[in-house]
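Structures are listed in the sections that come next.
Any read-out appearing in this document is the output of simple, stated calculations on the displayed coordinates, not a laboratory observation. It should be emphasised that the depicted structure is a prediction, and the values quoted were computed from it without experimental measurement. Cβ atoms are built from the backbone, for glycine too; each structure is taken alone.
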Structure 1
Amino acid sequence: MAFEMSPKAQQIREQLLDFMDEHIYPNEERYWKEAEEKGPWNVLPVVEELKPKAKAAGLWNLFMPGTEHGGAGLSNLDYAPLCEIMGRTHLAPEVFNCSAPDTGNMEVIARYGTDEHREKWLAPLLRGEIRSCFAMTEPAVASSDATNIESSIVRDGDDYVINGHKWYTTGATDPRCKIAIFMGKTDPQNPNRHLQQSMILVPMDAPGVKVIRPLPVFGFYGVPDRASEVVFENVRVPASNLLLGEGRGFEIAQGRLGPGRIHHCMRLIGLAERALERMCRRAKARVAFGKPVAEQGVTLERIAQSRILIDQARLLTLNAAHLMDTVGNKAAKTEIAMIKVAAPNMACQVIDWAIQVHGGGGTSNDFGLASAYATARLLRLADGPDEVHRNQLARLELRKYD
């Protein structure tokens, strides 16, 4: 099948490529310097300076399906190559208001929130005025099985009282983070373990919310996603903050994680392309044992295999995006699970080979490869580890022979 972009998406792609060349790539060095100097608790000036430029260029909220809430009205298939371009550098996604976890949270509020939720939280998120976080994973339990979650959401009159200890709560250390989507149990005794959980909106300035610390990802603090540890202690919020209804947390999670997973895969393809580009340039510029590294047999083999792996992952991702557009996220669950395993593993391998070609320099972040590897390796765990997706794929395959 030929996965062709619509004329509208092709036009946006050209604008996006020009913007990347003019504004994003020239500011990467500054971005990393500010991230190191200011850390995960502060806003990076370079990001805030570039956001108005992106908005003025019409390169804003490209991820948002439809046009009702100010989205670009792109299909998943149209968005995929755009997301790939943004994924080439850690700086870009937030500049275009297309970064996790805000994208997933905005889709959740748009899809499952009330008019009041959308006015209070979605509108400023779409304008890029605030940021958000998603509080699901917990340190005390194996959160790859989300039925293990122990946090509680207890009804008390017109309120819910929330208690829980979360970590890898993406974005919580950001001073602009004003709202959390919190997952916990409203009905822990329900015999159906998938009906025990609910999701609720929690303002980050509510009494009892405490951001404990930023969590490093392979030594990187706050780049790109500000992983954080957060405690919620007797936090009281209005009952109207509950999303969709009690016991529907898993339903929301599946609606949220499908697009989120494919967005991660799209960005990883861009990150891997950038690593391959750097690998090739480095291999042509360096001489070892009397000839360019690019002429060494093992390097040629790795460059060729990288191209094969990237294109395989891209085709799988485009196929998943096409099916999400045509038959829906639920019907495309097999393809989404496939790319969630394939893309991070592909990126880890390609980036690892790029590091090897750069020698010792590849382990620093002078070439952006160490942070790229950290991101790719993290995404073999985030939104479900490889093992969970492989198990699901195997069960779906076995059902064909019942």
Structure 2
Amino acid sequence: MLPRLDIQFDNGNITNVQPPQDGIFALAASAVAVGSTFTLNTPYYVKSMQDVAALGIVPSVDNYRLYHALEKFFAEAGDGTKLWLIGFAKSTKPSDWFTLVDGKAPIEKILDAANGEISAVFTVFSPTGYTVNVVNGLDADVMTAKQAAQQLAENYTNNKYAPFFVILEGYGFDGSVISLANLAEGTDNRVAIFVGDTEKRTGSVINFGTATYVLAGRLAKIGVHENAGKVKLGSLETLNAYIVDTAVEHYDVEGLHDKGYVTFRTHVRKTGYFITDDPLATALDDDYHYITRRRTIDKAFRLAHGVAVNELLNDLNITNTGTIDPLYAATIEGAVEMAIYNGMTANGSLSVDTTDPNDLGVKATMDLSWNVINTSKIKMSIKVRPKGQNRWFDILLGFNVNLNA
């Protein structure tokens, strides 16, 4: 090669931030293959009902619930929202989808295909030849699936650095709040269970499932810090909401909420239906009891990983005691803080102390006392300040003649 001068254009040094897509979810559903356009155990993604039609999915008996779920999801989330989709044989159950087979769960096929962009999975179960076995108010497979989904989500996060949570159907709910297990006594902080549907159970098609897709559709279009039940977002697109065969407005939704289930509700002098709240199946004192908290910390996780992974096997200066060079430590701290600030705080996803102009809503602290030379490890702590939420609002109303006093 002749001697020459090589000048390359550098790129990536200006801190323009591509807004992350936080509402990219996956639908795992019972389905029947449609020729060569839609095959089972195969990942697809769709952005509208036009894409759904291209796959050949229609509201036939075979794929009625799948089509209905997709239709309602896009009605709530809006066309253009990316949704990953995978169909499983109607002879399988949700617990099967999340349970390891030869070291890998069937749902991992779509998680791997999405290369980490899926932040939530919701399910639609419509089996054939299946007998509902109600235990504590729900089909027995719900709790089995809950445990399997939690375990898989934890393992996948630890191994693939791609955190996600799962919204399961309260499949086969018999209508008795009293008999339901209290989810707030559990520890599954990556799983929510939704009860309620947009159709009566004994409608034109008998359906034991629930409208997970409405909750997913609402979450897909809002910020990670926003509650799906936020009243200022407006009512849900669905015009009907039932618990089994009872209209939501005539059912004890407070009882469902108190036991940790997500469902529909109404508000006095407000038209339409709303989501009650966003609890996960874990104790109230768990930092990640709510979907908003789970989505917030998962987003911070992804942003921090994006910076920290660049430092693996990097060489660095150390002090004469073998600890990390303070200047290098400050550089990493600053990079992590700015990544989370630009990706979250600047978009309103984290709280800031408005009295402190330097507050970023995030604080990264490197352990300057850790011996790097002996361990080949550096250690950092990252703290983010979540948004608060007005779950209760107390007002004292009365008379006062002198309102200027």
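Could you tell me which structure in 1, 2 was used to calculate helix-only ellipticity at 222 nm (-39500 (n - 2.57) for each DSSP H run of 4 or more, over all residues; to 500) as -15000?
1
Thinking of 1, 2, which structure, once volume of the Cα convex hull per residue in Å³ is computed, gives back 240?
Going through each structure in turn, the value belongs to 2.
May I pose another question? Assuming 51 is percent of Cα pairs over 16 Å apart, for residues 49-120 alone as calculated from a single structure, say which of 1, 2 it is.
Traced to structure 1.
Continuing with this model, one more query. Suppose mean count of other Cβ atoms within 10 Å over residues 137-144 works out to 15.4; of 1, 2, which structure was it derived from?
Label of the originating structure: 1.
If you rank structures 1, 2 by distance in nm of label points 7 Å out along Cα→Cβ at positions 65 and 313, which sits at the top with the largest value?
Once distance in nm of label points 7 Å out along Cα→Cβ at positions 65 and 313 is tallied for 1, 2, the winner is 2.
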